[in-house]
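Multiple structures are listed underneath, in structure tokens.
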Structure P
Amino acid sequence: MFNKILIANRGEIACRVIRTARQMGISTVVVYSDADAGSLAVKMADEAVHIGPSPAAESYLIADKILDAIRATGAEAVHPGYGFLSENSEFARILEAEGIAFIGPGPDAIAAMGDKIESKKLANAAGVSTVPGHMGIIADDVEALKIASEIGYPVMIKASAGGGGKGMRIVESDEDVSEGFRSAQNEARSSFGDDRIFIEKYVEEPRHIEIQVLADSYGNVIHLGERECSIQRRHQKVIEEAPSPFLDKETRAAMGEQACALARAVNYRSAGTVEFIVDKNLNFFFLEMNTRLQVEHPVTEMITGLDLVEQMIRVADGEKLSISQGDVRIDGWAIEARVYAEDPTRNFLPAIGRLTRYRTPDEDGGAVRIDTGVGEGAEISIFYDPMIAKLATHGDDRAAAIALMQDALDAYYIRGITHNTAFLGSIMSHPRFAEGRFTTNFIAEEYPVGYAPVVPEGQLLARFGAVTAYIHGCYAERAKELGFAGEPGIPVETQDWHIQIGRDIHPVSVTYRDGGANFEVYGQSFGFETEWSLGDPVFKARFDSVPATFQVDRMGVSYRVTHRGVEADLQVLTQRAGVLVGLMLEKELPDLSKFILSPMPGLLVSVAVEAGMHVRAGDEVAVVEAMKMENILRATTDAVVQKLHAAPGDSLYVDQAIIEFK
């Protein structure tokens with residue numbers, strides 16, 4: 001077995017590999033850029049080697065720097081994680097020539113599957129069902145228009161070297177081809193240094209389901225079942241689960257057989273994933289093969305009991321697989337949610353900043369799993385993917401896994417940056433998700449303008465009010481005990497308040513008792529028990545012995561409460577204050593309709609207008625790049641440009657003015 005391995009990656013996946021290597025008694029080396037000097041991976045590894053500036057193109061993507069680190073530390077093998085050099089066949093060849101083991105497939109298999117066009121040809125030859133399309137490189141938008149018309153709309157314009165949702169555009173008509181082709185090509189060039197584009201038919205009502213394969217160097221190939229990855233945003237996965245609530249036994253077996261057939265056709269070894277698109281009639285089509293460990297691998301590990309990183313290391317060390325297909329058992333259900341630094345209320349724009357508070361949910365004996373590469377005080381930078389963590393839960397069945405995920409999201413406390421845990425909670429509570437009735441269009445259909453926190457109603461509204469009133473009373477009583485000017489007339493046992501949410505004001509009566517309280521609020525009577533203590537932003541209570549977790553942030557005289565994907569700002573008032581607040585006028589917001597503002601921190605790539613130019617609603621006016629994704633900004637009304645406030649090449653902050661209209 002290897003004595004020392006180097007991890008050519010960063011963040012949560014580097015930490016993930018370190019944990020397994022440590023359990024196997026293997027020393028680890030990580031490489032790091034300037035931005036990652038204080039990272040969790042650097043702290044966890046036995047050794048760490050600095051490899052350059054923060055941009056990945058100047059550090060993690062330079063093979064020579066990785067090789068220098070290998071030579072300097074005497075590492076015998078390299079685990080590439082995912083992204084960066086993980087699917088770079090030339091890097092794998094260089095390691096092979098140097099006598100360094102690559103913990104992944106051979107370079108020929110990587111090359112064969114790394115090109116989407118060539119991989120489809122190989123899949124066809126191996127008897128794997130593929131999506132209809134044009135399998136040649138497309139020269140320009142004129143040729144793209146001709147091919148798209150021949151295939152029939154809708155079509156998918158895709159980067160040949162693409163991955164992670166980058167370099168992909170769905171096109172519905174002739175009018176959209178030119179822009180879709182240009183945007184996909186630019187994004188592919190920026191992300192992969194390869195702007196080759198092809199086109200295939202877009203399968204309507206699709207589900208994205210993938211098969212995990214595992215192979216050794218002796219011709220043994222097995223599959224570990226499927227993962228359902230249909231909950232996506234901009235072609236990037238948000239929620240994954242295993243198994244799929246959609247597949248039947250026969251389809252699962254057929255997809256597994258085809259995935260293994262493709263792996264055999266390219267002499268595959270190590271862990272890999274064959275991705276399929278499945279239509280509403282259970283017809284499935286090969287999409288691509290990822291020749292690496294997938295981000296969502298934890299759900300497979302949770303239902304099979306296998307450590308995929310360990311399997312990869314053992315195969316790379318020359319061992320045979322210790323299990324056969326007949327040994328694979330599926331136990332229960334697992335769900336993974338990707339926790340991102342992004343703003344769901346602003347159409348999921350990426351966020352950057354420092355994690356001023358970071359508290360993960362309890363892992364509950366293995367039923368909850370957190371794969372993360374950050375801790376409190378860590379910074380989410382502009383240089384890399386804004387993932388904070390992967391949160392996974394495992395239950396006896398799907399309903400149990402969902403319930404565990406809801407509780408875990410409620411307890412995941414992150415502050416300092418905007419994040420998506422409330423949005424993820426909203427998905428978990430959505431009836432369509434609970435029923436397993438969704439496609440890859442789920443988020444676009446159910447959250448067409450992004451996530452907007454809904455106002456709590458019914459029993460949930462009563463609980464929000466009760467929790468807020470209880471906490472406020474505890475703080476008010478402490479203030480009075482300390483001699484501060486607390487709320488007037490605070491009694492020991494009972495208090496009548498008014499709760500304000502939005503413009504609505506409602507009475508609430510609270511009777512405090514040891515370890516809990518009883519309430520009369522919104523026409524409902526109930527109580528709860530709690531061991532909450534002052535200052536804790538995570539409020540855990542038991543309503544009729546059923547546990548519930550809320551996040552509560554004090555904001556001056558208000559409280560922001562989050563639970564089950566619902567978020568609301570509440571204020572607790574005395575009865576007199578409640579009457580007076582109801583008489584106050586609403587503050588008018590400033591008119592920003594004459595400005596194009598940057599919706600995110602990023603780079604201003606181009607500006608398509610100049611002062612004095614007339615524009616029409618829908619015209620492209622600027623392009624902003626963030627996290628290697630292009631975002632086209634358009635005029636919302638017919639107008640005349642008065643002034644440009646920024647120029648191409650400028651680094652922008654959120655809501656920075658770019659263009660001003662007359």
Structure Q
Amino acid sequence: MRVFFELNALPEFRNAVLTIGSFDGVHAGHQEILRRVIRLARQHKGESIVVTFHPHPREVVYPQDDRPLRLLTTIRERIELLEQYGIDNVVVVPFTVEFSQQSADEYIQKFLIESFRPKFIVIGYDHRFGLNRQGDINFLRWHGEQGGYEVVEIEQQIIDNNAVSSSKIRAAVERGDMPVARTLMEHFFQLSGPVVRGQNIGMELGFPTANLDIPAKNKLIPPDGIYAVFAHHNGIRYGGMLYIGSRPTLKTHHNRTIEVHVFDFKQSIYGQEVQLELVERIRDDQAFQDLDALRQQLQKDQEAAQAVLARHGWSKDSVQTQRKHPEAAIVILNYNGRSHLERFLPSVLASGYPNMRVVAADNGSPDDSIAFLEKRYPEVEHLDLGRNFGFAEGYNQALKTIPSPYLVLLNSDVEVTPGWLDPIIELMEHDRSIAAVQPKILSLNDKSRFEYAGACGGWLDALGYPFCRGRIFAETELDEGQYDTVEDIFWASGAAFVIRKSLYEQLGGFDGSFFAHSEEIDLCWRLKKAGYRIVVQPRSVVYHLGGGTLAYNTPRKTYLNFRNSLYTILKNERAARLWWLFPLRLVLDGLAGLLFLSQGKWRHILSIIQAHFAVYIRWGRLMHRRAQAQKRIEANRINVPADKTGRYRGSIVWQYYARNVHQFSKLKR
């Protein structure tokens with residue numbers, strides 16, 4: 001990402017898609033704007049640009065305000081967040097009295113058009129600009145035809161029935177309600193600054209602290225008390241507890257301090273930058289009778305803070321392994337796909353992730369895939385598996401030889417976008433309870449539409465039928481930003497699937513008997529039963545051709561679809577539901593056969609019959625696999641209930657065929 005602090009030093013932007021605002025907090029509403037900007041820039045082969053201001057306009061326009069503005073983010077924190085969310089360019093405009101005196105017309109002509117030559121301007125519903133805030137979205141649109149740009153409006157964002165705004169987040173921070181602030185921002189509230197010397201009182205108590213100097217005097221500071229925090233230093237994330245207060249127990253030191261005790265940390269870091277993420281407030285500040293009483297309370301505070309952080313994936317054993325760019329292995333399972341490798345591998349190699357390796361695992365291809373890779377892409381590692389193990393067991397064979405902490409399973413017919421992997425790894429690094437993540441998957445043949453294989457995250461209905469945010473059965477939706485939020489889902493698509501290596505091994509990987517199709521649903525179900533989360537990260541976008549190895553709408557695909565769906569239910573569904581669920585599925589699958597009959601697809605009907613017989617004759621073997629899987633789940637369960645997010649309580653078959661609901665957003669959940 002490029003950052004500019006001077007308007008006279010701006011380059012000539014290509015098909016500029018820009019948005020303008022203070023972006024204090026870079027909260028959920030801002031992120032919706034950013035996603036739209038990035039999507040438009042990609043669609044029109046342009047550059048995404050955020051124009052923000054420093055100092056905050058209110059500080060310049062109302063310098064004598066009795067209630068001085070307290071900011072959620074410093075300009076540095078704001079820039080770092082904008083980079084995390086994938087923006088190409090940030091322009092920090094020095095906001096002066098002279099700049100504030102521009103009329104709305106001058107603002108558009110001399111500032112927006114002359115500086116950026118925008119193709120699109122994306123703004124929130126309440127955006128105002130110019131002297132006395134005389135300009136609004138209608139005024140901006142009125143100038144659009146002459147200025148050569150189009151205006152895109154973003155509606156107000158609603159989370160948990162609350163409209164998102166910086167003022168509401170400030171109110172939450174001011175009362176110390178960090179979970180509410182995080183919900184509205186979709187990231188933790190941050191404090192950052194250099195470490196300065198203190199009085200070493202924490203060392204005497206057995207809880208050494210790093211005292212932070214917050215250089216921005218208008219930065220909002222939460223109320224006094226003890227907080228559970230994540231502390232970042234030199235790209236490593238640690239757990240810790242933060243104290244804000246005037247140390248009332250001490251008789252001689254009553255100045256307000258911000259100091260953090262980082263768990264299992266012994267380095268001297270005076271003068272170095274530390275960034276804190278405030279997770280939850282543990283208690284108020286209070287005075288104690290003496291230092292021994294304070295020491296005892298700090299021990300209780302530490303235990304409470306560690307319990308809070310554990311709910312967000314932190315553990316003592318993994319403190320120093322959570323680096324900013326851990327190694328990720330992109331593993332492409334290839335079968336007879338030389339043409340796909342030739343077409344799609346360049347985009348994978350240009351992903352931009354700084355610590356990745358690319359591995360092509362060949363499933364006994366009869367074509368010249370391996371020879372092609374050796375000649376054209378010597379930097380790509382290749383594994384010759386010797387024969388065709390299928391998708392599920394093929395990946396099991398390949399992944400057991402790869403030690404990278406993150407495994408990226410990518411179909412050979414997927415085109416990725418630059419930087420697509422960073423937001424996924426970042427999300428997983430920040431929350432160890434997340435086991436697997438998928439990106440937003442769009443159709444390569446129609447990049448405005450979701451693709452069948454995963455769309456924007458998989459769900460499962462009460463009867464075991466899978467569907468997606470953006471795809472129900474074979475009907476896919478246009479991507480209009482309706483699913484552009486990070487969400488917990490039930491299953492992540494095997495077309496583009498990022499998982500922790502440790503959990504892949506501990507839960508037994510894919511079930512090789514599936515051969516292909518639904519193996520990722522089975523694995524995700526097991527992970528969720530162990531308490532882990534499956535998530536979609538829509539900031540990451542890939543384009544899938546589909547049907548590259550096993551074509552859609554073939555009898556073989558139908559057989560695997562129906563058989564593996566039943567396999568998955570039998571292995572994972574609660575035993576009390578199986579006695580009525582299987583007979584009902586037999587009836588519903590029979591109705592699917594009648595639908596194929598009406599279409600004249602006789603071989604597909606035979607595939608459904610064969611799928612059911614394959615399950616019934618292997619019933620005992622499948623029940624044995626169920627018991628083995630349950631043992632692994634119990635052995636690796638984290639101390640939370642099974643995650644049921646992404647499970648639809650009704651029947652998607654009924655909703656689709658009887659209620660005519662063909663879009664995920666119209667389901668009543």
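Some points to look at:
- Origin of the derived value 20.8 (mean count of other Cβ atoms within 10 Å over residues 24-31; candidates P, Q): P
- Which of P, Q yields 2.4 [distance in nm of label points 7 Å out along Cα→Cβ at positions 184 and 272, calculated]: P
- Computing helix-only ellipticity at 222 nm (-39500 (n - 2.57) for each DSSP H run of 4 or more, over all residues; to 500) across structures P, Q gives -10000 for structure Q.
- Entry that produces 33, 24, 16 once semi-axes √(5λ) of the Cα gyration tensor in Å, for residues 296-495 alone is calculated, selected from P, Q: Q
Read-outs: derived from the displayed coordinates by stated rules, not from any lab. Fair warning: this is a prediction, and the values are worked out from it, not measured in the lab. Cβ atoms are built from the backbone, for glycine too; each structure is taken alone.
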